[in-house]
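Each reported figure results from applying straightforward, stated rules to the coordinates on display, with no laboratory input. This is a predicted model, so every value here is computed, not measured. Cβ atoms are built from the backbone, for glycine too; each structure is taken alone.
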Structure P
Amino acid sequence: MTLRGQLTFGDADGIREKLLALAATGHLKIVLDLTDVFYIDSTGLGVLVGCYASLQKRKGALKLVNPNRRNLELLLATQLHTVFEVFNRVEDAVNSFFPQRESKVLHFLSFAKKSPAEDGCADE
């Protein structure tokens with residue numbers, strides 16, 4: 001699922017409903033492409049956590065792809081980088097659902113050592 005814009009108080013309910021509707025129809029392994037999400041507030045973060053927990057209870061998973069620098073810093077500050085699997089590419093996130101396929105998880109320690117110019121996020 002590709003998200004665009006922002007994940008905030010005003011948008012969160014619609015996204016929650018879509019994710020839970022997917023789970024209700026048996027789609028329990030969900031990848032959220034955050035490439036075009038420029039801002040996530042506490043409500044949006046709560047939606048991600050709530051959907052993650054709901055999918056976990058059903059033996060599913062929610063994986064995140066390509067959050068911008070600001071959103072990565074939010075995951076670090078809230079310690080949610082220890083909860084979510086985060087990937088640079090959708091293909092890697094999808095492959096992570098299949099043990100026989102190779103996938104590369106984003107390494108937060110290497111991210112934290114980079115300057116904004118090094119990771120391509122200089123103007124965020």
Structure Q
Amino acid sequence: MKNFILYRIKSFQFAIHGIFIMLKGERNAWVHLLATFVVCATGLYFKLSNSEWCWIVLAIVAVWTAEALNTALEFLADVASPNFHPMVEKGKDVSSGAVLIASIGSVVIAALVFWPHFLSGLKH
């Protein structure tokens with residue numbers, strides 16, 4: 001049991017290290033981080049309901065997950081094929097496209113959640 005707990009702790013350390021690697025090496029991760037803070041601050045300002053927060057959190061997690069998987073795929077692709085290969089380029093483009101899809105979906109979710117609050121604020 002002690003080894004199980006120690007391994008779980010070590011797993012979390014590896015995962016957190018991976019997040020720091022992504023933040024250190026990916027400029028787009030910093031854009032996502034800024035967007036996360038802005039969206040959360042705006043949500044706190046408008047006092048979003050629990051259900052609205054669920055949508056916002058889901059959108060944030062989708063973008064971060066896509067960015068992390070994209071970063072991991074790029075690292076692995078660079079090791080597997082250090083020289084240019086058209087199939088590696090396609091794989092990287094597709095994984096970047098996944099981040100774009102998640103980001104666009106998140107913007108749509110944010111618009112649907114925040115737009116009524118903005119309109120309400122304009123009326124007052």
Structure R
Amino acid sequence: MIILNFAHPLTPAHLEQIEALTGEAVDEVIEVKTHFDNSQPFEPQLAALLEQVPLTPEQWQTAPLLINPPAYNYVAVLLLAELHGRMGYFPACLRLRPVEDAVPPRFEVAEILNLQKIRNGARVKR
């Protein structure tokens with residue numbers, strides 16, 4: 001599995017947690033430096049951001065991808081719309097949470113959000 005990381009770096013402990021939750025080995029983590037200028041339109045910045053990702057059109061559609069989305073909500077929703085277009089489905093995403101009472105603060109993998117499953121379940125409610 002390939003992790004596209006649009007957020008803070010993932011630690012070896014995070015990768016172990018991801019492998020335990022998914023039952024899949026993490027083959028590669030692609031770090032994508034994500035910074036948007038609020039004074040500029042976001043769509044061109046998103047296009048520039050995704051140029052950093054070294055995947056072919058075929059890989060976008062066939063590689064086992066897991067997304068660690070950016071925390072900035074506007075960028076995250078734009079990214080998900082673009083990824084759905086490239087992949088043909090919504091990707092699975094990581095959810096990290098703070099470790100309670102940890103000093104210094106640290107995060108753990110809380111769950112894998114299967115966005116496509118959520119989308120499919122919502123379709124029956126239309």
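Computed quantities for the displayed model
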item	result
Identity of the structure behind 1.0 (criterion: distance in nm of label points 7 Å out along Cα→Cβ at positions 27 and 51, calculated), options P, Q, R	P
Among P, Q, R, which structure scores highest (criterion: mean count of other Cβ atoms within 10 Å over residues 3-10)	R
